[in-house]
Structure 1
Amino acid sequence: MQPKEFAFTPANLAWAKQQIAKYPPGRQASAVIPLLWRAQEQSGGWLPQKAIEHVGDMLGMAKIRVLEIATFYTMFMLQPVGRKAHIQLCGTTPCMLRGEEELKEVCRRRIHPEQFHVSAEGDFSWEEVECLGACVNAPMVLIWDDTYEDLTAETFEKVLDGFITGTPVKPGPQIDRQTSAPIGGPTTLKSMIKA
């Protein structure tokens, strides 16, 4: 499944050269994360081995050093992901207490019984990850660059349906809540809030 070669497109190569130029001589390796990110985007949401090697060659880095970086950060996917959505399901305590297991069952039923597999039609993949930083709006998932919060099994199904139809649900809380405000609206300092 690994491609036999990788090279940045002309536009991505120009972008990569701009990123590398931001760093002083001898410090070009500092551009490794943005270059890996762009290589992942170009590769359809995952980082093939040849892309990792290409970035290493561009930066004059040992390929193992680039691989160490790619395996350290969960933002880098080292195997193919779904074409329409890769779901990162938060599995830490706040999400577990508020229904994460129900969301996991939706993933198991609709995508694959086990994480790190692409669905039969190739549209979706999922994985359970550590905290995604929206504990107050638990349970939540990260799909590509957007969070979907305050989910139930039913609202999560609607989020997935939106990716199937090409009309994604608006990211953020999936209940009547503004960002991470309390459910039902403000509870303190109401006299200071102007309508």
Structure 2
Amino acid sequence: MKSLGVAFAVVALLAGLAMLTYAQWTRDLDRADAAIEAGRLQEALARYESVAARFDRVPAARQLFAAEYDRALGNRLWALYRLKRYDETIELAERAPIGARPHFWSGCALFDKALVEDKPDARLGWLTRAEDEFRKAIETTPDDWDTKYNYELTSRLAAELRKQPKTPPRQLMQLLRPPSPAGKPARSVG
């Protein structure tokens, strides 16, 4: 009976140590999430980078706490995108795990790069890459309506841009509007 009590105490001690270790690993992740909630994107980004670096140093932890690692990289991609750091978003997405939704964020960044590109060939190239990324995102998350919407929008815009490649960047979204019967722009009501 005494050895059973000792075994139970050892198991309880190990469980307690595991919980403390988990809390230590996720403390910065929780602080980064709080910074996002408060709108402090630069601070959140720095904390997510710190969390990711810690996980990258210990690959076993990356596998053991895969959900937290995915959350850290997914939120880091979101923050980079919101800060309009598109090249960094695309670069990080290339090596991020699927759980971080890298294809979605890469597609969004590529789409936004296309909207400001002046050269028609380069613009179509960015849109085509965005379309490919959104297609991959749909394959991994087929029920996500944001991804489906972005894919449809990007596909339609790329198809219209192939027909009218010289469209200036400021008029790209007008390619998606159906022409009015009288040949005049439709009037907005409301």
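Throughout, read-outs are computed from the coordinates displayed, never taken from laboratory work. Quick caveat, the model's predicted, so the values are computed rather than measured. Cβ atoms are built from the backbone, for glycine too; each structure is taken alone.
Quick notes on this one:
- Among 1, 2, structure where Rg and Dmax of the Cα atoms in Å as derived comes to 23.1, 92: 2
- Of the structures 1, 2, the one that 22.5 was derived from, the read-out being mean count of other Cβ atoms within 10 Å over residues 74-81: 2
- Among 1, 2, which structure scores highest (criterion: FRET efficiency 1/(1 + (r/R0)^6) of positions 34 and 66 (r between Cβ atoms, R0 = 25 Å, to 0.05)): 1
- Origin of the derived value 1.9 (distance in nm of label points 7 Å out along Cα→Cβ at positions 122 and 154; candidates 1, 2): 2
- Origin of the value -11000, where helix-only ellipticity at 222 nm (-39500 (n - 2.57) for each DSSP H run of 4 or more, over all residues; to 500) was derived from one of 1, 2: 1
- Test item: P(r) over Cα pairs in 5 Å bins from 0, in percent, for residues 106-161 alone calculated as 4, 18, 28, 28, 17, 4, 1, pick one of 1, 2: 1
- Structure (1, 2) behind the derived value 11.8 of mean count of other Cβ atoms within 10 Å over residues 2-9: 1
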